[in-house]
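Asks: Structures are listed in the sections that come next.
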Structure I
Amino acid sequence: MDVQIKGGRIIDPGHYEGVGDVYVEDGRIAAVVPASGASKSPHGEFQTIDARGLIVSPGLIDLHVHLREPGFEHKETIASGCQAAVCGGFTAVCCMPNTRPVNDDPGVTRFIRARAAETGLARVYPVAAITKGLDGRAPCDYESLKAAGAAAFSDDGKPLLDSRIMRRALEKAGQLNMPVISHSEDPYLVEGGVMNEGPVARDLGLAGIPNAAESIMVLREIALSELTGAPVHIAHVSTRESVRAIREAKARGVRVTAETAPHYFMLTDEAVRRHGTDAKMNPPLRSEEDRLAVRQGLADGTIDCIATDHAPHAPEEKALGLEKAPNGIIGLETAVPVSLSLVSDGVLPLSELIAKLSTIPARILGISCGLRAGMPADITLIDTDFEFVIEPILFKSRSRNSPFIGMKAKGKPVMTMVAGRIVFKDDQKIF
């Protein structure tokens, strides 16, 4: 379908920002025409989408989601996860390998890609395991996984303790031009912990997890990146010590990038009192000092991008109580409204927030993203003035484990386009 997205505020970070029209032809951007009329509009017949008052952004990309299929379809499927993604404005997601079976074999990688293609919604980039079975002992066959369509490597969900294997993974992935995503965690410091170590945990009588459980391993990954010269990406940064270590490493020229999730810059461990297991995650919600440090890390570029760590769980699993319930919350459908708080709070200008949700994740992955002629027409339209209350009935995800339920929000995606096809549309805003 050939489309003219007319009169929106176009934000293509680092390239163009201003009111204008975006033309889509044969699944690609045909032209971006500023309202000033400095460029000529393409000839032909286009269906017009009125985007006045809306943000026209490159399609959002989430580097860190759990789609659960194969093996845990009662929590989420590739189809339901992709539906949640496009409703949340994401045109592409990277799914972690802790499925059953683990994505440590080209057959599993091909299965994920085929199921995503059948779904026909968001682009899905499988992240393959670093070690077989995520057991931390035997490295996977990285070349065959890349050939099958893997986009990155990670043992996410389980920290990789063997520094020698991590070194080799960085070296090999570097040769293949693929990122390694580190789940930075010392399990010996975590063992038995339920939430952040601090006054709230003591008040609730729960075992805590110290900040050092994360930052120790962040420092190791930085050291290995510095040793090998290969890039490393740090997942779900939550502590001030990690932010400081990454900032100092970048100043030395180390090839480290980092992400955080909306819950780490929005909530603290106090949320556990109110939300119980819906505020239980790994790494845990931290202190106010940590939350502010994460925000500062986003503001100064220490933390490169925002990823959701979308981790769906069935209600009966989250009902097991804080000591037994699994870690994780859903995030695909709440990321944009929660992240827009960074703009209203003066932490980031809107263009930088868009970059952290789109073009920067694309750069880390090594894929195309932007609103320039010839690029894939992956586009997200956002109404920054849309006010609503986050309610479970709105979710397309199979799961409901979110501490943001009941939150008054402002701003949400109202249309998502992948390869020129409209895959989500809010009929109240787009006709």
Structure II
Amino acid sequence: MSKTKDLTQGHPSKILLMFSLPIFMGNILQQLYSTVDSVIVGQFVGAYSLGAIGTTFPITFMVVSIATGLSNGAAILIGQSFGGGQVKNLKKMISVCVISTIVLSAVLTVICFFTAPYMLNVIKVSRRIYDEALIYLQVYFTGLVFTFTYNMISSVFRALGDSKTPLVFLAVSSVLNVILDLYFVLSLSMGVFGVAVATVISQGISFVLQIVLLLKRMKHLSANGSGVQEKDFAKKILLSLARLAVPGTLQEMTIGINIFITQAFINSFGPNASTAYTACGKIENFAMMPMISMMIAATVFIAQNTGAKQYERAYTGFKWALAINSIIAFIIAVIIFAAPRQLMYIFLAKDAAREVFTIGSDYLVAMMIYVFFMGVLFAGDALLKGSGDVKAMVWFAAASTITKIAASYIGIQFWGVNGIFFGGVCSWLVEMRCVMARVLSGKWRKRARKN
């Protein structure tokens, strides 16, 4: 199969760096697109319209977390099979994963479309922006098949050692989305409805192109390699996919709950706190990208190597990911320490309230601490996910969320809004310690041998 890469050969550090680079570029592109999209809406549609789209984030995050968990499960399954040389089985394995994704997303489209009004009521959306939020959400839900399948096929390409192709499709989708946004908003004055339609169309075109390329590449899958088609093979794939995907989905949903609760705590301190949190949250998103990209790359590396029964090489990959993430964390901390206000100026006007910069500075101080915890955590996550040891991670994420709520509540009593940032430090520390305890226990090896 063309454009695949065997990650079971070559020096781990070089492989991880080269493989993670396109992923990192894709994450940057996605953030830049999101920023441009927000500017278009905010400048040409209106602040309330921007708020209507923004307020749907907790809902879309929870739905997309299902797609993320499903695609991550497929990446582990396919990566382990590819690394183990089970090439002939891959064709049907990929087909089952993609088809099941399309069916699931179609069902969710119907459910989410008709329950959208109830979702908005649950998060108490203001009546001033309710109608536009509902329009955006329902149109967005009509494109769930495209969103889910894009994530799935991108994970398939990465599992086969190709991290460049997903970047190309993301670039096509992002550029097309911005062009359509400008056309629908400026030329046709379609407002929020036009923005949502632009998203669905751009993802739909990317979906078609991905399917065409995937079918073309799959023609080569049965040409060589080992693997026996067992009876009820498709059923076994679905069961394996569910075993790997459900814990990942629950973990992502737990993160969504964490985000929702944190936002509620922040909002209780007024608009200045919300503004500071939003601005510094964007800084954090950009800062985390290199480490998240390394985590994704290391997960595929470890999946292929555990599939090939090269457990020591998989562990070496984890150690290199840990070392690289530690260096990245140090660089991030130095940048934050050297220029906190300059970083905030990227997202805030210089004449913003003094309290905004004070709260933002305290947020960044907390980030300087927990960025090191996150670097270790992401490397450990990669080892557990790549080896298929995913069940315990749901409990680790739950422990992190409970810690965040409890520590934030207690911290608020002593330090006000800074208590929320204290809660963040505690939650990342707890999750990191849980993940590393699992890594050091060696149970991931036993899980990998059973796969």
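Asks: Using helix-only ellipticity at 222 nm (-39500 (n - 2.57) for each DSSP H run of 4 or more, over all residues; to 500) as the calculated read-out, with -29500 as its value, let me know the right label among I, II.
Replies: That value comes from structure II.
Asks: Identify the structure, out of I, II, from whose coordinates volume of the Cα convex hull per residue in Å³, for residues 193-416 alone was calculated to give 131.
Replies: Matching structure: I.
Asks: Work out the source of 18.8 here, i.e. which of I, II gives that when mean count of other Cβ atoms within 10 Å over residues 97-104 is computed.
Replies: II
Asks: Further, regarding this structure: Suppose you compute FRET efficiency 1/(1 + (r/R0)^6) of positions 57 and 249 (r between Cβ atoms, R0 = 35 Å, to 0.05) for every structure in I, II: which one lands on 1.00?
Replies: Structure of origin is II.
Asks: Supply the structure label, taken from I, II, corresponding to semi-axes √(5λ) of the Cα gyration tensor in Å, for residues 49-288 alone with the calculated value 35, 21, 17.
Replies: II
None of the figures in this text is laboratory data; all of them are computed from the coordinates on show. Being a predicted model, the structure only gives us computed values, none of them experimental. Cβ atoms are built from the backbone, for glycine too; each structure is taken alone.
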